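Novice: Down below are the structures I want you to see.
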Structure 1
Amino acid sequence: MRRIGLTGGIATGKSRVRARFEHLGVPTIDADVLAREAVAPDSPGLAEVVQRFGPGVLDAAGALDRTALAGIVFADDQARRDLEAIVHPRVRAATDRWFASLDPAQPFAVAEIPLLYETGRDADFDLVIVAATDQDTQVRRVVARDGLSEFAARARLAAQWPIDEKVRRADYVIRTDGAPAETDLRVDDLYRLLIDGRR
């Protein structure tokens, strides 16, 4: 079974691409979900986050206040690296367990990993697909989706590799600039290519 990594930038349509593969019957997993599980209430991961960032990153119920934490880590490169050092090893281990649990007769499975290149995880996969759109579209989508200012949206983009560099390194690129149905068709085409085993 081939391990395929799916990545891109913030708001480049990664989740749409992953959902389409899932619709086509491909096993998929979302590293963002694993990252949330890594810092769930009462978890060792959350305890480490609180030890590093203080109790101010918890909400009234004792869960992680993601908005408060984001305000810290997107303004401080070292803080972001410290958070990644807590979360990423747990996500990587959970991803490996998931792949190992799958039926080996499955032709391929897809793991959506937003920071795949930034964390050097591209070497863990047989192929990498990048979901890509232009930066202005990314900013527009982040502002609309997350309610951030344009300045804050661009700061989040700056914390990741430029999408052009990810595109350059990718085995396959799915452009998501158009309507969602267009993205679906591009995924369908790539699915057929991968099932045929030509790459």
Structure 2
Amino acid sequence: MNILDLMRERRTIRLFQQRPVSDAEIRTILDCARYASCAANMQRLRYAVVRPPELVKAVFDTAAWGAMVRPRRTPEWGRTAPPCFVAVISPADAPPVLEADAGAAIQTIEYAAWELGLGCCWIGSFDRERCRRLLELPEERSILYLVALGRPAESPVAEEASGSVRYYLDDADVLHVPKYSVDDLTTWL
């Protein structure tokens, strides 16, 4: 698949097969993430890979999932939950630019995962302090985001937006993700 197709076809995954992700796959994904653009090439982000099932469950319990499609796209532990998480970590006193660094890194993680046949859910709604303690991070570190990672157990589809961009489930339980057109988003000067 070429990169343009990958960018158009990648979707957020909220339901996962209960199969592990290998160390080699995670290493490949994070190797790509370390090449993502970052401010002044300071490389201040760090990653924690959460794999022990009891720790994955504890982190899982801190997260909120897809409010517009609850409860049908809320993963269930032991059935459709992710087998691992990647925590994106920064210094606790991080400058705002690290949010942009994290965005670039997470987007790279998503594309690398998709290329490997894996899916991700970028999670910003979770109990950061509880997760920091669960991962035994020092107080001078913060978790900016979580990325749920695993093998997809769903096949969301993108479509052209015709008004609302609220994602939704159809009668066949397929997740639809409306996207505005380039013309809807762009002013040409």
Structure 3
Amino acid sequence: MPNHVTTTVRFEGLNEAAILRLNELYANVREDQDYKWFSDMFVSKETPYEMLETRSWNVDNTGAKWNYFDDMDNDQFQITSAWDSPSEGIKKVIDELYDVCNNFLTISTYEDEFPNFIGIQIWKGNKLIEDELILWENIIERAQDKFPELDGQWDEEEGNWKTEDAQDFWDDIQWEFYNDLLDDIEQETREILN
């Protein structure tokens, strides 16, 4: 069973034509399926739904073997996928929007359910300007650097916290910590852009 990866994609600065195009892509997503498949956005004469349903097409064209929408809106969407964020598919959507709007920002954040990793990608127009993947080992290192309660408390060999207090502290702060790491990267990128 694959690890699920949750990806949230936010758009800033889309014009009316880009919002219309995004909704046209959403309209391709079939409602009569068990899931609202992300790959349905890319249906065409050359790429029918049957092709979009294959694992090989998804891996080659979206970046994950399967991916479905949890939420869709005019300025964001959220996807659950297998093993990885569907960054190639997200880039396809960005390219579609860039055809009608070239001055927008896209922020894509993702986290593995374990998490084995978290990450962020930021595009200005259709140019990738930030791409950071933070692996589990680095997450633990950063947490130990930031929180004295965790410093020296990780047992690499066993793959867990050495004390119950450290484990309880981690359980309380871990998801907020992941979000803070990604928010910091986003803010640093915004400062460079300004």
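Nothing in this text is a laboratory measurement; each read-out follows from the coordinates by a stated rule. No experiment lies behind these values; they were computed from the predicted model shown.
Novice: Consider the structures 1, 2, 3: one of them gives 37 for relative contact order in percent (Cα under 8 Å, 6 or more apart) as calculated from the coordinates. Say which. Write out the running numbers ahead of the final one.
Specialist: Working: 1: 37; 2: 30; 3: 20.
Structure 1 accounts for this read-out.
Novice: Tell me which of 1, 2, 3 gives -8500 when you compute helix-only ellipticity at 222 nm (-39500 (n - 2.57) for each DSSP H run of 4 or more, over all residues; to 500).
Specialist: Values: 1: -16500; 2: -8500; 3: -12500.
It was calculated from structure 2.
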